[in-house]
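In structure tokens below, several structures.
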Structure P
Amino acid sequence: MKILVTGGAGFIGSAVIRHIIDNTSDEVVNVDKLTYAGNLDSLVEVSTNERYTFEQVDICHRAELERVFKETQPDAVMHLAAESHVDRSIDGPAAFIETNIVGTYTLLEVVRSYWGNLDPERKDRFRFHHISTDEVYGDLEGPEDLFTEQTSYAPSSPYSASKASSDHLVRAWQRTYGLPTIVTNCSNNYGLCHFPEKLIPLMILNALEGKPLPVYGKGNQVRDWLYVEDHARALYKVVTEGKIGETYNIGGHNEKQNIEVVRALCDLLDEMAPHPHIPSYSSLITYVADRPGHDLRYAIDASKIQRELGWVPQETFETGIRKTVQWYLDNSEWCKRVQDGSYQRERLGITS
């Protein structure tokens, strides 16, 4: 099978591509605009594989997308291209509307035309897999509640609203035009090759430099943490085995308060890379003003994908976070290269 992956140079997209090339005989076409968060260094190990090709294309550029589909003739699409950082969406929502909504619409229309012209056998096999987030569901009320595939949408940020919009578009193209789509909504990912604007890599890199570790509010926001390589396995299962028209929630079964995550990172760094002048990295924790509209708790019920597709996460938070810290300790050059001067780990998203 030949799979076209949008956003394949990003954090989750690169994990998906590495998984496909390393564990299957499928071909991959990576379509990525290469924004600040897209980094081909994350794909060095597969870049010379004959089953991998790269196209630097913006999903909003219809003519270029049409060219790529015509030339590569994919059997499936995994759509991961998106602006994804909540804080950036607060500062500048326009890019999120453009990429996440207009870009998804453009891609859907190109795919609809391409799919409509396939021969009957290939048309029947084709899949469009849209990868989304649990943030579309908004805030959970009770401490025991979980997001299910039937949970109503209630997005809180410009980012989550744009992703909710793209989810609705994908489902509408399935119901209106019959396009064979599948949607997945995942919890917070972590792991290797994560751009350092997100919580875990930001804390690791700041700590190693002896900088403050900024924690929003009291740090009591709860997230379900999913190791990115577990997520990549789940996504491949969905695109190859999932049922058209269905939604699958993907979670790590690892609910943690943000402050718990930060303290766990400090403990690991104290063990694995003790600082010569700081008794404990936890002394760097600094509480800062909370993000506007910050949801308190997300948690996913992933029983459907386990029941129907046989997927469960392989990593616990403890095993996954240790692997993550070790990767950042071993890959300081990657971290330097991806921070190209446009972002120096400053606070974003404080506009109220």
Structure Q
Amino acid sequence: MTPPPGPIGVGFVGAGNVLPAYLQALDRLIPRGLAREGPIHARRAQVRDALVARRPEAVVVEHVEQVLNAEGVDLVVILTPPATHAELVRAALDAGRHVLCEKPLAPTAAAAQALFDHAQASGRILLAAPFVQLSPTLRRLWTLIADGAIGHVHAARAHYGNVGSSGAAWYHQDDLATLGDAGIYNLKSLVALLGPVSEVHAATAHARRVREIGGRTVVAHDPDTWQLLLRHTGGALSSILASHATVRYRRPAIELYGTEGTANLLGDDWDPQGVELWREDAQTWTLREPDDATWVWTDGLRECVTALRGGRPPLADPAIDVHLLEVIAAAGDAARTGSAVAVSSRFEPFAALRLHDRPGAHVHDRTRAADEQ
């Protein structure tokens, strides 16, 4: 892959509630000479006006093609509702752009695989959210588990949830939206740590069937509460609570149980706060602070930009992203039938996640990258 000359031009398709976070990530790259801002597509006139009022220098456009065909755009970031992702990713690849896409990438595993194949044939990067595998803290946990820090891991539990949306109906009306929006974080973390899923059990519930969204009453079709039980190919069992009806929580994102101890990923896996280990032989908990406290959940943008600048592939495994969509579909089938559903896809252990010990920079300002402290 030949690096583009100069800063990477970044354009955006979609101006929903995650755009400000991605613009903050971009604003951390621009002063370093790594990236420059391209056009931003917003479908509605009032959103375009509000965006220009907040960001006067932004080039805000009405049509997607004005981003895909803009001169100097190397990377397109797709932030639209999930049902539009696959079509927009293909259009961006066809326009010769590298692509970062918010979750989920596509409605099915087969559709996602076709997009990754298209990107590879085109010599383009396609990076799919969520980006939990990029977190140095999760990579530290992966390394500890791989090195046997708690013995053989036989079980794990995970949870992520929020209260749902008061502005976007798809959160509660699209099929499997709760798993594709919330559950996918824990799923990606667990399969990275424990390997592929071979079997899924699932149960669902509706905590709130009627919601007020965008000033209108909406009947929720997708269950807002999911419990998954997963069997991994290595023998471990894991459980996930995925929710669009969780008001507040206080617990580790993931807890893993081994034959010689327990490991916790503190915080959320999209916002990790460190790793905590219990060793049975030591009879004590030990805390490991985050390896990089400046890491944020939009780090996929930084990874895309630095990968392009360095002429290297990003730290990602498309086979995992395809596997996740098969697991999500299997969970839907399992919930409908009340029976376990097998998952056939597999991937190799993600050995590139290994972190080697090295002195870390003291972080006194989380607004700057660790190498700028």
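Each value in this text was obtained by applying a stated rule to the coordinates, not by laboratory testing. All figures in this text were calculated on a predicted structure; none of them were measured in a lab. Cβ atoms are built from the backbone, for glycine too; each structure is taken alone.
Could you tell me which structure in P, Q was used to calculate distance in nm of label points 7 Å out along Cα→Cβ at positions 213 and 245 as 1.5?
This figure was derived from Q.
Can you spot which of P, Q the value -12000 was calculated from, given it is helix-only ellipticity at 222 nm (-39500 (n - 2.57) for each DSSP H run of 4 or more, over all residues; to 500)?
P
Of the structures labelled P, Q, which one yields 0.75 when FRET efficiency 1/(1 + (r/R0)^6) of positions 45 and 69 (r between Cβ atoms, R0 = 25 Å, to 0.05) is computed from its coordinates?
Structure of origin is Q.
Any idea which of P, Q comes out highest on distance in nm of label points 7 Å out along Cα→Cβ at positions 13 and 125?
P
Can you rank P, Q by mean projected area of the Cα convex hull in nm², for residues 141-236 alone and just name the one with the largest value?
Ranking P, Q on mean projected area of the Cα convex hull in nm², for residues 141-236 alone, first place is P.
For structures P, Q, which has the highest computed value of distance in nm of label points 7 Å out along Cα→Cβ at positions 21 and 85?
P
Here distance in nm of label points 7 Å out along Cα→Cβ at positions 29 and 325 has been calculated and equals 4.3, so which of P, Q was it run on?
P
Hey, volume of the Cα convex hull per residue in Å³ derived from one of P, Q reads 129; which structure?
Structure P accounts for this read-out.
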